[in-house]
1. Given a computed value of 215 for volume of the Cα convex hull per residue in Å³, which structure among 1, 2 does it belong to?
2. Tell me which structure, out of 1, 2, gives 0.25 once FRET efficiency 1/(1 + (r/R0)^6) of positions 80 and 208 (r between Cβ atoms, R0 = 25 Å, to 0.05) is calculated.
3. When helix-only ellipticity at 222 nm (-39500 (n - 2.57) for each DSSP H run of 4 or more, over all residues; to 500) is computed for each of 1, 2, which one produces -27000?
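Taken together, the values in this text are just the output of simple stated rules run on the coordinates, not laboratory data. Because the structure is predicted, anything quoted here is derived from the model rather than measured. Cβ atoms are built from the backbone, for glycine too; each structure is taken alone.
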Structure 1
Amino acid sequence: MTGAARGARRRQYVTEGLRGAAVVAAYYVSAKIGLQQELVRGQVTPLWPPTGIALVVLLLWGLRMWPAVALGAFLVNVALGPSILPVLAITVGNTLAPVFACLLLRRVGFRLALDRLQDALALVFLGALVGMVVSATVGTGVLAAADALGADDFWPTWSVWWTGDAMGVLVFAPLLLVAREARWPRGVSALRWAEAVALLVGTTAVSVLATHSRLNLLFLVVPFLVWAAFRFQLVGAAPCVLIASVITIHAGARGAGPFAGHDLLAQMVILQAFNGTVSLTALLLSAIITERNHTLGEIERVCERLTEALSRLAPEEHLDRWSSSRPGERERGKGQQRR
């Protein structure tokens, strides 16, 4: 192996190591943030951001990043218990879930741009709802086997675990995917900036109002998500979903507003029905509008090429008609001279 090849290999190892360290740190920090809203045993939360981060990492950098995901999951769970063997089993479940989701998405030809309706549907149903069954089932089963859960708490805990991991995918995966392609916009009018600020402020204000009222006003958030999807697509819809979900989850964990007076299972039904609705609405509408815009752009480009082709053909056709008419004109001229 030449010196240049050894240097390239060394740089590759350094890059992979830095990526792995970044994944572990992001997993650990986001898990600590998610645990601030824990509902069961200090470790089951209705929003688990590490699943979204892990899935995006595997989609971007490949399945070879699974050891970093596993290490991050282990560091988070080892401090939560109950003992080392259940912690290892939970770590395996937390690692297998995003790996399984990544394989499912690759199987159906998922595109990271999320610019097609089929990609949005795949992320929702395969990446979130199906893929996260693995971590919820393994984790809840391990806690039950370790006598950390009672028999009556199994399904409520499973529902919180499953929906929390699924919401981590639905809320954070689109946000991270759109952030990797985001660039500071240039030439944007002040009116457009004002609209974006009004959208974010309005989403925040309505979310706070809806979650602090005993009336069921959560539906008021949906028009803002529709506004974001139509006007800004995923770039605007993803932050609005994050804002609405975080505020609502905080209210659900405190039992405030529309969540007051309900048991854990009922709170989860209300909370995750809302979170699923806003995420699904924003994601699908954004994908539909983006796909429509791409189709219109392609139609415009085809029309422009067709117009250019016709403009090049028109002079040639005119010249051919003029040349073919010349012999006839000459014959008529000769006839007139003979007369």
Structure 2
Amino acid sequence: MTVARHERLRHGGLAALEICAVAALYYGSARVGLIQQLVRGQVTPLWPPTGIALASLLLRGPQVWPGIALGAFLVNVSLGPSIPAVLAIASGNTLAPVCSYVLLRRTGFRTELDRLPDALALIFLGAFTGMLVSATIGSGALALAGALSASAFWPAWSVWWTGDAMGILLVTPVLLVLRSARWPKKAPPSRWVEALLLLAATVCVGFLGTGTAPLLFLGFPLLIWAAFRFQLAGAAPCALAVSTFAIIAAAEKTGPFAGHDLLTTMITLQAFNGPASLTALLVGAAVSERNQNQREIARACRLLAEMVARIAAGGHHPILPDGRGEQEEHGGRTRRPA
């Protein structure tokens, strides 16, 4: 066997393994997402597989799309209502993250999410625009198959679209953060204490918000705290946790969602989840960009100080901003150094 053929087989095996891993993650996260379904047993206010699908495309490339298609088919084949509808829904679930991936790549999106334009692109192109594809194809397939009435089409479409968009806004940033996360070796003990306090406060707000008192809004100060102190590494998991508690409260009709119909519940839920995810992404990216700019300024100041020190040590005169050197007296004559 030639070396080239061996390399092709090795790369082919790795690609097949990646596809199977993406399909397994898609299927497993879909089963978790279906626990909180609100429409026809298969439309949920948070669809984690879309976040996993887009993160897989961003991190591993477009060659993993068959894994997304396979996972989407396996999830929907047990839900029905018919094989043509299942194929249409699986196609929409595959095309949507692929469209989001293409749109993000055309804008120069960086997976570090350390710039404000990257956060805006993920929100408006990756989530809001790309997920129109899956919501439209999926709801249309259910309507054509007779599983949705005409009056139920738009409520189902809105839940489908917001569920997919929330999957992008809440799950994708967490996966991108995990990919580049490093264990902080030099973090002081006070930093760990602060992180534990943030975690405990998030859990307390979640349990209070899913109880009788509608206190979910207390999650917003926690999101701002996490974004300013820990940037996206803290804000993204915090937003996912707070939104998950809100979805549980909506599914159980407790807290601020008690006594409302489906449409009112969805409006209230997404009026909370949308700003929560936007706050985490935008503030976290803005703080990261500010910190990066400060580091660049500090680095430029150090380089400038080193240049001035070298010039002073070597007895050379600096070049003025207009390109002329300072005048020097040599033997009663004035000359301009080059």
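1. Working: 1: 238; 2: 215.
Considering all the candidates, the number was obtained from 2.
2. On the way: 1: 0.25; 2: 0.05.
Value 0.25 for FRET efficiency 1/(1 + (r/R0)^6) of positions 80 and 208 (r between Cβ atoms, R0 = 25 Å, to 0.05) corresponds to 1 out of 1, 2.
3. Answer for the origin of the read-out: 1.
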